[in-house]
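What follows are several structures.
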Structure P
């Protein structure tokens with residue numbers, strides 16, 4: 001298995017930060033401070049505006065504008081994937097980043113939400129472009145005003161150093177989710193698989209004052225506890241979830257079964 005490997009001198013890393021909450025979001029400033037604990041060579045290239053829920057989308061029918069906000073801080077009028085693409089192949093094309101950090105997102109990205117998440121999409125885009133990436137999300141309670149950013153600031157530097165020391169397989173990004181708890185209330189760190197939830201019908205219908213109906217995508221229906229060993233369960237138990245997400249979506253067991261339907265030979269491409 002081919003692995004990402006990082007130099008022992010982590011202070012020499014070139015780090016690119018992006019997100020989906022926008023270049024001015026509090027979480028990206030938190031991530032910048034954390035990254036600077038590891039290396040001084042830290043750059044930001046993020047969407048100009050919030051792009052939550054944008055998924056892994058690219059802007060194919062409009063130009064991308066790269067705007068300098070301040071020293072080593074740039075914004076792109078586009079999606080998180082656009083921002084990472086511009087950061088790697090334009091902003092830092094002469095000296096590409098060693099790693100991309102995405103987040104810290106305001107709100108968790110667990111289970112199926114990985115596929116909708118712009119935070120995870122930024123990490124996915126970097127991985128597809130050959131740059132290792134870590135996506136980070138901080139769970140919140142939408143009824144509460146505060147966000148426990150101190151939990152991210154306390155735990156992430158050591159989580160990052162541990163991941164960078166060990167490395168992980170290529171074509172895989174790391175998805176980290178922190179519970180909505182203060183640092184002293186965290187109950188540990190768990191390596192997890194991606195959980196599953198009942199997505200349900202979350203459309204909320206409203207009547208416009210000027211006539212016509214419109215719809216909001218609402219919150220998820222009430223959920224049973226997450227299955228043990230998944231990212232959902234870990235965060236429910238007050239643990240930080242660390243999930244390796246493979247970009248190979250192939251279901252190999254189904255592939256073998258389907259091949260018999262068409263009398264076709266299968267090839268082992270898992271290595």
Structure Q
């Protein structure tokens with residue numbers, strides 16, 4: 001009886017916490033809900049503040065297809081994001097692997113310099129990056145989009161921190177078996193650190209897919225534009241079709257939501273530094 005009373009008392013104490021979390025959850029989910037409902041309504045209904053589902057989604061989607069090069073922009077964003085994600089997690093994981101598991105003073109100094117680079121605003125590097133991409137004839141290409149983001153201090157730091165949980169005994173056993181350092185990375189490190197790779201893939205893909213400023217600078221041809229650039233163009237007219245605009249925003253948001261929901265378990269494990 002005492003245990004039941006203590007449990008009920010604890011549950012009563014948690015009621016305010018649950019109420020607070022429910023309220024915060026509602027406020028967090030409401031923008032997503034409003035985006036979905038707005039995509040099913042006309043501009044007039046959206047302007048009036050209607051927050052329930054309508055019957056104009058197909059009409060809005062057809063207007064989106066007719067007024068923009070939707071599939072080309074979607075394909076560009078998908079290709080750019082996938083290429084950048086694959087290259088970024090490979091290069092940053094290799095760097096994190098080297099920084100953590102092969103210590104010396106020179107590498108520690110270099111890592112400190114790398115962390116200092118995080119303090120430099122990205123806007124400050126755009127002019128030299130644009131000049132570099134222009135001289136290399138990478139404007140309006142996948143490499144112009146990808147190259148500045150294939151190695152980031154944050155990702156290297158993330159892999160280095162999580163590499164501290166990598167068992168060093170595995171490396172010693174692999175060396176005894178005759179594996180080279182590169183084979184240790186591919187055959188031992190990568191499978192063990194798969195949760196970290198999943199978390200890095202989610203973060204990199206979302207950042208790449210949602211990037212707007214750098215693609216706006218380096219992609220001067222409309223045929224190379226990405227989904228965020230297309231959405232910005234839809235919102236820059238004299239008269240804005242909010243139903244069509246929110247349909248485009250919804251369509252643009254789907255890939256990142258799908259990637260996150262598929263990898264959410266591994267994402268949580270990778271962020272907390274779990275190693276299997």
Structure R
């Protein structure tokens with residue numbers, strides 16, 4: 001469950017809403033994040049655990065990756081989350097408030113057994129920004145890396161994480177960039193954070209396109225209407241596929257060359273690697 005897994009759109013679904021889980025399977029998202037954390041009130045945690053476990057027990061012929069967002073490792077809920085969810089074999093676990101390798105090792109100790117691949121949700125706390133590099137110590141356990149701008153704003157006491165033009169302010173742009181670098185250093189997909197304004201379709205189009213341009217390979221969604229926009233942004237178009245295929249073919253035809261010229265432009269091993277990665281993301 002590494003870079004080859006398609007994780008373009010990851011749709012959050014409240015764990016205590018089994019009706020929404022069933023409907024979400026038909027919305028075209030590559031993954032559903034079945035949420036036991038923020039979307040579920042403390043009094044409803046047991047109900048949500050049972051509903052998520054029941055969903056995981058259903059036949060998985062829908063093609064979606066089922067990721068469960070458990071509660072943070074320092075919460076009073078995590079032990080019960082793991083006891084309810086691990087026997088049902090989720091495809092992956094999203095770990096919120098993740099602060100580097102220490103959070104992963106704590107989760108492993110709490111589980112007391114092997115875990116499915118992990119998708120840490122980092123940069124939700126100030127300290128997590130300093131621990132991003134340590135995820136490399138557990139890179140083989142990860143299926144991706146993402147970040148949370150909304151919780152980080154609360155954590156540092158920011159009035160907003162965006163300026164009047166909608167661009168991330170410097171502290172949050174830094175956290176986003178560092179998450180991207182950390183994911184690439186681990187060799188796993190970098191997943192962009194959510195676009196919280198579900199009415200702002202134009203803003204989502206811009207953000208998703210910029211994320212794809214910067215090197216992110218997917219984005220989290222909080223509403224079904226966001227899924228097709230995100231899927232389009234992270235699916236290479238015909239022209240991009242043709243350019244990538246031309247690079248791959250050129251090196252295959254002349255494997256002894258380290259540098260080639262294609263349509264008047266120099267390409268080398270770095271371009272080949274980019275082309276190969278892009279072709280893995282085509283439909």
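Throughout, read-outs are computed from the coordinates displayed, never taken from laboratory work. All figures in this text were calculated on a predicted structure; none of them were measured in a lab. Cβ atoms are built from the backbone, for glycine too; each structure is taken alone.
Looking at structures P, Q, R, which one was semi-axes √(5λ) of the Cα gyration tensor in Å calculated from, given that it came out as 27, 26, 22? List each step's numbers first, then the result.
Details: P: 27, 26, 22; Q: 39, 33, 16; R: 32, 21, 20.
That value comes from structure P.
From P, Q, R, which structure was helix-only ellipticity at 222 nm (-39500 (n - 2.57) for each DSSP H run of 4 or more, over all residues; to 500) = -22500 calculated on?
So the calculation was done on Q.
When you work out mean count of other Cβ atoms within 10 Å over residues 101-108 for each of the structures P, Q, R, which one comes out largest?
P
For structures P, Q, R, which has the highest computed value of distance in nm of label points 7 Å out along Cα→Cβ at positions 37 and 125?
Q
Check the numbers for distance in nm of label points 7 Å out along Cα→Cβ at positions 117 and 133 across P, Q, R and tell me which is largest.
When distance in nm of label points 7 Å out along Cα→Cβ at positions 117 and 133 is calculated for P, Q, R, structure R comes out on top.
In terms of FRET efficiency 1/(1 + (r/R0)^6) of positions 21 and 245 (r between Cβ atoms, R0 = 30 Å, to 0.05), which of structures P, Q, R is highest?
Structure P gives the largest value of FRET efficiency 1/(1 + (r/R0)^6) of positions 21 and 245 (r between Cβ atoms, R0 = 30 Å, to 0.05) among P, Q, R.
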